[in-house]
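The structures considered in this document are given below.
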Structure I
Amino acid sequence: MFSQKNTNLKKIIQYLEATRGMEITAGKTLIFFDEIQACERALTSFKYFCEQMPEQHVVGAGSLLGVAINRQKYSFPVGKVNEINMFPLDFEEFLWAMNREKLAEEIKTHYANNEPMPDALHKTALELYQQYLIIGGMPSAITTFIETESYIKVQPVQNEIFNEYIADMSKYADPATSVKIRACYNSIPAQLAKENTKFQYKVVLRGGTATIFGEAIDWLGFAGIVLKCQRLEHGYVPINAYADLINFKLYMADVGMLTLRSKTPLQTILSPIEIDNTFLGAMTENYVAQVFATKGYDLFYWQSDGKAEVDFVLQIEDAVIPVEVKKGLRNRSKSLGVFVEKYKSPYAIRLSKKNFGFENRIKSVPLYATFCI
């Protein structure tokens with residue numbers, strides 16, 4: 001279909017009509033090119049659709065499209081397409097999929113008013129949040145759970161997604177780089193299980209360095225498979241100007257994939273009893289990082305010269321807001337106070353299983369309401 005040197009749109013339309021057995025009507029029919037990164041001319045054709053047939057509705061979707069473009073140097077039609085980065089469903093979208101739209105609205109209302117949710121709704125929302133930690137935000141995983149109501153049947157779907165990741169790594173990277181990419185990705189559960197969750201190359205491989213694995217980490221970031229959270233040297237506006245480019249944390253782009261790859265027992269996550277499990281804390285951080293990335297926030301954490309550390313730092317308009325993440329109800333920490341005092345933040349946010357509230361310049365937000373921030 002795209003074999004000719006000069007793209008002929010009329011022939012493309014005729015071919016599609018013949019293949020699908022239906023008429024393509026401008027303005028009514030959506031032409032959808034899936035896995036478009038596999039065909040250079042299909043991507044280039046968007047330029048000609050824009051210039052010659054702007055009345056046609058055309059969409060292209062691709063797995064690891066950014067990596068494919070970067071590696072194979074496709075002629076990208078700059079200025080001719082609207083780009084949208086797709087993320088796994090966040091918790092609000094998960095609630096929509098579960099037919100819990102009213103609960104999502106209740107959560108947003110109570111967040112805005114700093115008023116506690118009724119106990120029954122708070123408990124229900126926490127239970128759904130725990131489900132989300134297992135299922136994650138991949139549409140096929142959520143669909144499978146809705147259809148089967150089985151966590152076990154979700155895992156083969158997640159495994160299939162993981163295998164597709166591996167296949168793409170082999171397809172779009174040379175063999176040596178592909179090995180390094182897989183090693184970095186597979187090390188993330190071990191990285192997050194450490195007391196100091198800063199990414200360490202030696203955890204990937206003894207003697208590992210940024211020179212050896214830097215390209216692999218960049219690849220994972222471009223592919224959207226991991227989320228990079230950089231250390232802040234100072235909490236001033238604009239926070240991006242004070243990023244430490246050397247020290248960072250890596251999270252998986254989907255918390256369900258982290259649960260799968262870490263082989264965390266599902267009963268540990270679903271238990272109503274607060275369990276002293278360090279990795280649950282890392283999993284909770286990963287969930288929050290995923291939500292913030294979906295909301296468009298750049299990910300940063302802060303660490304003082306001493307032992308104080310703030311899990312995430314957000315720039316909300318002209319204010320720098322520290323965010324502390326706790327996996328359960330116990331949430332005492334001095335780090336928030338240290339940051340607020342040092343950088344004069346108007347308030348801080350504490351995410352935990354506690355209900356909504358506002359006291360001593362700390363906005364208490366249940367973990368399930370992270371999407372409201």
Structure II
Amino acid sequence: MGWSFTVLRVRGIDLKVHITFVLILIWAALYWSAVADEGANGALFGIVATLLLFVCVVLHELGHSLTAAHFGIHVEDITLLPIGGVARIEIPENPKQEFWITVAGPAVNVVIAILLLVLGAILDRTSVLSLDNLTDSMRGAQWSGLLPYLTVANIILVIFNILPAFPMDGGRILRALLAMRMSYRRATELAASIGQGMAFLFGLFGFLTGNFFLIVIAIFIWFGAGAEGRNVAVQSVLGHLTAGEAMIRQPHTLEMSDPLSRAVELTLSTSQADFPVIDRTGQLAGLLTAEDLLTALRDGRTELVGVLMRRDIQPIPPTLPLSDVQTRFESRGVRALPVTGPDGQLIGLLTVADITEAFRLLSIEPDLRRSQPEARPV
């Protein structure tokens with residue numbers, strides 16, 4: 001996810017914080033400073049309370065991620081946003097695995113709530129307050145209110161997450177249970193429809209009560225359910241199509257010593273917009289993207305291709321499923337990736353347009369998938 005930076009790595013999983021996360025901390029500092037009329041102490045209280053809450057959110061996402069890793073399922077990363085945490089996990093083909101991966105998140109919050117209750121008993125402190133008393137405690141920036149605040153927050157996280165509002169945890173649990181009895185695509189369609197129905201109710205209730213946060217959650221659920229449904233539809237059409245079956249074979253390439261005018265010439269005379277860049281030995285050295293080329297031309301830059309190309313581009317193997325390729329496009333902020341063979345030699349280029357075209361053709365004629373030749377080095 002763009003505009004994110006890694007702050008921690010847990011068992012090979014990157015924990016990232018999106019730049020917008022600082023907004024929730026600023027809001028917390030200003031809110032408690034003003035509401036509690038405690039100045040710097042209120043601001044500090046707001047920041048600490050928010051950070052502790054997000055520690056629970058991180059542990060929730062780690063519950064999902066570590067369970068997925070246990071099943072051998074790839075976890076891209078965990079990103080903290082102002083509205084919560086997002087773990088990017090490859091969707092398992094086995095619905096039972098998806099069930100346990102999804103359940104693991106709320107289960108972590110159950111464990112945290114129990115531990116906080118035990119801690120309260122050991123310290124002889126109240127772990128659970130009524131909502132009125134808890135509200136008064138938090139508004140007064142009373143540090144003694146942090147324990148009941150975190151306890152109640154984790155209980156609410158459990159209840160909220162088990163609601164069948166896809167793509168939240170409850171909706172994914174529902175999808176997994178449905179997928180045990182029907183096709184994965186049909187299960188997703190049903191779960192997404194139920195999720196959007198609940199999103200409408202959330203939004204309506206938030207509008208009637210003036211709860212802006214509930215409206216934001218409703219919007220997130222509505223569009224998230226729709227996007228997830230579309231992604232699964234794409235995957236069901238593409239099946240197990242690989243990068244090697246959809247890539248451009250023998251793509252046009254640039255050399256590091258080529259001027260930008262050469263890239264412009266190829267862009268205008270071919271249907272290709274992104275170009276693998278090779279060095280003097282013919283090995284892949286980088287990628288010149290259409291976006292970088294346009295930016296350079298707009299700024300009047302005249303550097304050689306080797307200066308402007310992206311060197312951190314990791315090529316993909318021809319056997320990589322297209323569903324995984326899409327994830328890499330999103331995480332790396334590119335619309336094309338070079339494809340290399342076992343010896344590291346460039347054998348093709350795969351773009352977002354290639355995947356879109358494959359989806360369009362296979363939607364019309366699924367049997368085309370069977371007639372695709374195997375990808376071989378050229």
Structure III
Amino acid sequence: MSDNENRGMNSRQEQVGSPCLRFELNSNEVICHFLGDWRVTSEGCMESVALDWKSFFDKTLETQKVVLKVKQNLLWDSRLVNFLILRRKQLRTLGFMIEDRFPDKLSQLISLHSTKASPSRLPRRPFFSFSTFLSEISTSVSRPLNFLGAWLISLLSIAALKTQMRMGDFIQACRHCGASALPIVTLISFLTGLTMAFVGSVQLEKFNAKIYIADLVCLAMVREMGALMVGIIMAGRTGASFAAELGNMKLNEELDALRTFGIRPMEFLVLPRTLALLVMTPMLVIYADIVGILGGLTVGVQVMDFSVSHYIEQTQSAVVGIWEVYSGLLKSLFFGLIIGLVGCYKGLHSGHNSTALGKSVTSAVVMSITLIVIADALFEVIFNALELR
């Protein structure tokens with residue numbers, strides 16, 4: 001084949017305003033010239049260009065090197081980039097060596113696609129690493145301890161009159177933890193007393209001792225159920241609220257803004273919330289005890305035909321000492337502290353997206369309730385060991 005014939009091999013006639021190819025074949029290489037207008041808005045069908053490409057490379061070629069040549073003044077956009085990416089991949093599959101002669105910007109786009117298409121392989125992580133396991137355990141233990149230590153230091157700053165906690169924030173938190181929680185505490189406590197009276201009457205009726213329903217409801221509420229039910233309610237209501245508030249502030253970088261202004265989030269945000277729960281939880285427990293006893297009174301008067309005065313006298317006789325009431329209030333102090341600390345801790349250490357925030361709120365509720373049940377069991381063991389019965 002002569003040089004004139006090699007140079008004159010056209011896949012199609014070059015047309016102004018439409019994309020086309022011109023192949024130049026010699027003994028060493030094949031040069032593919034990109035001509036015309038390679039923009040999406042140009043006229044011309046890409047199917048015919050692809051057909052010309054296929055018909056040329058379907059022939060048996062003596063050379064294994066292909067030069068893709070694009071002139072500087074060629075009009076092109078993403079149409080040419082997409083065509084080149086697909087054809088270069090096809091040429092590599094066929095075993096050709098490729099040499100690019102592109103303008104700088106086109107070369108950058110092609111290389112960017114190549115980098116994204118074939119990312120560097122990350123080293124495989126072992127299925128289990130003992131050092132990683134120890135590091136995670138150390139972090140999961142040290143981080144809560146650091147948070148608790150920072151809270152204690154901020155608590156001591158109140159005694160030193162150097163705290164950044166505002167009294168208005170404390171009062172607002174008390175209103176949120178206390179007065180706003182009264183409706184749900186009233187409903188749950190009343191139904192708890194009502195249920196215990198119904199369940200207890202079934203067994204006590206066998207011994208003709210239904211009057212001791214008053215003793216059962218009173219002791220159960222003041223010693224155990226009042227503090228436990230309030231703790232669970234506050235964990236699901238207030239603890240989740242604290243975690244969501246502080247987690248959203250971290251998500252919006254409000255905590256970083258406070259630190260930039262020299263305001264410590266532990267004193268400004270965490271301390272008023274935890275102290276509010278510490279103060280309001282015992283008050284809610286006293287209220288829950290009274291409402292639960294009224295629930296038992298309702299069953300005793302309306303269902304079992306007891307007189308109000310008789311039921312109240314039996315309730316008073318059930319409370320032998322003031323320790324019966326104090327034991328429930330002592331538990332409630334620790335329950336409130338657990339809820340406040342866990343909720344604030346989960347909020348401050350939540351992630352930086354909405355999914356992580358939702359997990360932190362859920363974790364705050366679950367962990368608070370779990371720790372409350374564990375603490376309640378420990379209190380019962382301690383009271384039994386000290387014979388505080």
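Values in this text are rule-based calculations from the coordinates and carry no lab data. Only a predicted model underlies this, so the values are computations on that prediction, with no experimental measurement involved.
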Test item: helix-only ellipticity at 222 nm (-39500 (n - 2.57) for each DSSP H run of 4 or more, over all residues; to 500) calculated as -18500, pick one of I, II, III: II
For mean projected area of the Cα convex hull in nm² computed as 21.5, the structure of I, II, III it came from: I
If Cα extents along the principal axes in Å, for residues 28-243 alone is computed and equals 58, 56, 45, the structure in I, II, III: I
